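The structures considered in this document are given below.
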Structure I
Amino acid sequence: MTLDAVLARIDADLPQSLDRLMDLLRIPSISTDPAFKADCARAADWLAADLQSLGFDASARPTPGHPMVVGHAGGGGRHLLFYGHYDVQPVDPLSLWERDPFDPEIQETAKGRVIRARGSADDKGQLMTFVEACRAWKAVHGSLPGKLTIFLEGEEESGSPSLIPFLQQNAAELRADLALICDTGMFEDNIPAITTMLRGLAKSEFTLHAADRDLHSGSYGGLARNPIHVLTRILAGLHDDHGRVTIPGFYDDVAELPDALRQQWQGLAFDHARYLGDIGLHLPAGEPDRTPLEMIWSRPTAEVNGIWGGYTGAGFKTVLPAEASAKVSFRLVSDQDPVKIMTAFRAWAEAQLPADCRIEWHDEIEGNPASVMSIADPAFEAARQALSEEWGRPAAFIGAGGSIPIAGYFKTYLGMDAMLIGFGRDDDQIHSPNEKYDLECFHKGIRSWARVLARLAG
């Protein structure tokens, strides 16, 4: 009955919840542009004050960049840390927006009502779903559920330069039993999801050198080494005929997908033909013995992201270039170590060089490992059931092809797993003009967090 009362309060207070979100959306907290530094500080102060009104011991903490907002409340039960970010992407090109990006509006669309503004989905609307769930809980119970820490970052959209030092300096204060992250989306429009796998990332830019100058192809062609030939041969050899990466030891630390998770993913009936068709393709290009969802969620990749060399201007220049360059990246899974992978890649590439060629590496060996959450923790199934009850569809444990570094940082620096629950939809146009957040997602997101807290915070 108490949960029913919280849900009823959420429904009744939705207009006020929207008003608060609109106030936050009006603050142009663009973290990457120094011109908006004061606005980022204003957003942090706004959030700290709002959390204080709910009974959190909250403040905006200074960093060398933009402030971090930290708030604590409660004292019993499982300690949960909620993470979101209040900074937003730049709005360029402004001419493509239908209205002022920081003048939020509720609009009617063919699919329903949406909140149109920069940051509505990424991530102000998402983080406020959790805050509003806490507000309704406090209104009904007079106190907040369990032991909560709220941690809101102001540099997520600009590389998080202050994040790791802040985590290291405040580890004892921030460490909790479980982190909750609301910066992800649904599997489909009405299928809620908990992301339990995030691929890591390692990358490198390098230049392959041959002769000490560009050469006339009539004088040296056929005799002198062409670095574009050498480079493309190396890059073409990254994969065998079955789509597997050929670097020795590349798969040593890649775990097989558990059968239970594979069966659940198959039950999602992912339409890869439509997924590829939306971008003008129709044939999967990866390992033929893997399902499409495995390819983008739980298998590692090697990709050539850019390649250049020689003359590329107008007309024609019969030149043998002195050098050729490329950018290569690896999406990592399971226990793959970015340093180990990049070291192996460099050794593999250099072993294929002719004696009169050399590679110049332009970056340090580094990267982010994959994040894999253990769904053996009963909290994950409890949260999945809570989401299923709210949305009327079985919630899914899913993977993500990209990286969300904060989940890995929580594991590395605070020693805790993260549960990633978000209510974004594929058409939210995050990072693009005319960003929106469905009103249904905001409303049901608040209700979802109330249900999750009821199950986890005791």
Structure II
Amino acid sequence: MKDSHYDAAIIGAGMSGLAAGIRLAHFGKKVCIFERHNAPGGLNSFYSLAGRKFDVGLHAMTNYVPPGVKGTPLGKLLRQLRIEREEFALCPQKRSRIAFRDCDLKFTNDFAVLDAEVVAKFPAQADGWRALVQLVRTYDDVSLDAKTVSAREVVARHITDPLLTDMLFCPVMYYGSAQERDMEFGQFVIMFKALFLEGFARPLDGVRVIIRVLLEKFRQAGGERRMKCGVAGIVEEQGMVAVLKLDDGTEVTADHVISSVGFPETMRLCQPEHRAEAEANTGALSFVETISVYKKAPAAWGWGDDTIIFFNDSERFDYSRAQELVDPRSGVICFPNNFDYAGAQLPEGLFRVTCLANYAKWTALPEPEYQTAKAHWMGEMQRSARRFLPQVSDATLTADLVTTDMFTPRTIRKFTGHLNGAIYGAPRKVRDGRTHLSNLYLCGTDQGFLGIIGAMLSGISMANYHILQKSGT
């Protein structure tokens, strides 16, 4: 028995699924979003612990530009979803850094800062750097049928210094690459623009501000949302999705289905299951993140200048699955306090550190050993990160510490459903969003538009391309 029929069913209430739902509902489509968990946001959500709300995923929203700047992803997103800029309440970063053992590159939301840093510290690379930047500026990174090209091969034509090469790849990989040691050049361009040519911002209250706006827009547009009710199976008939089987045992039908849960995860939902296709394109890169809460803001210890620091302390930057539980040699430091909140302040100091991890090793641990490993690696990760910060004694930090928390690849798998706890999903993206079924499409991480803005644009683009254009809307 079919319980409901929709013009479009969306699997997953992450950023891309919510954006797709808003876009379709704006044009009168009967849309329902099905989400297995009780919290929306997917990879970029939040949770409450002892009365505090912790962001998951969001260090900063990339692609930030100040008011009045035209022709950017942020502007397109706001127009397509009919969101006023003020609703996101974005506050720009102060300054960030790429910090390696022997070199340090500062950057802000003004690209001229990074440009001057690179030219000053790598003068022999200046011409190649400028040529690479020009290529990035003119490259069509949103083409849905672009050919796959190695980013390392393209960058090597312009940059010959291995240190500068590693320093450029470190931020773009940590913020968007599902591929070990390399990435597709279009993906590199998306992230280079998002981080360096545009920039970072954050609402004072974090990712829940973004989620709240999206949920309200979806509700106002007449969309339906079923939480704690995921899709358990996608039944195929004659090359199309015939039925969606839900976790609660009911069945629904839809003219179109958009899945935001990832390529391999979607293939595993299909009935019959497409296991071989899923296994051939499952990501291997996962992360751990520690969050420390302090009585004082980081500025009290001289940590008030940098918003985000991408660090590396190995001879060459190695973006690959950790050999041990964690690889603390490189990572990302985030100080949520260090955005320009125009006089407002967060109530407590926050210090976040993210490093590469090994999903298989974390999932193999029995529970007591799992908890012991979390405590050990929290200390190791923070010690590694603090080498790139002004020196503060352990005693000082301990005296001001309020609480800590940590998520691992096991946490990611549990709350996102991503196989292998792969934050950025499948290594090979499906740019046009098509699948083997004529009315089943992908959006989000595995479609290939990266970052929070990119995820939302992915949902919009797939809704426009596969549903609204076909219906003449």
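A short reminder: the numbers here are calculations on the coordinates, not readings from a lab. As the structure is a prediction and not an experimental result, all values here were calculated from the model. Cβ atoms are built from the backbone, for glycine too; each structure is taken alone.
Some values worked out for this structure:
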{"read-out": "Structures I, II, by FRET efficiency 1/(1 + (r/R0)^6) of positions 23 and 247 (r between Cβ atoms, R0 = 30 Å, to 0.05): label with the highest value", "value": "II"}
{"read-out": "Which entry (I, II) yields the derived value 22.6 for mean count of other Cβ atoms within 10 Å over residues 55-62", "value": "II"}
{"read-out": "Identity of the structure behind 0.30 (criterion: FRET efficiency 1/(1 + (r/R0)^6) of positions 103 and 167 (r between Cβ atoms, R0 = 30 Å, to 0.05), calculated), options I, II", "value": "I"}
{"read-out": "For 1.06 (Rg/Rh (Cα atoms, Kirkwood Rh), for residues 223-350 alone, calculated) the corresponding structure among I, II", "value": "I"}
{"read-out": "Highest-scoring label, criterion being distance in nm of label points 7 Å out along Cα→Cβ at positions 119 and 431, among I, II", "value": "II"}
{"read-out": "Source structure (of I, II) for Cα extents along the principal axes in Å, computed value 65, 53, 45", "value": "II"}
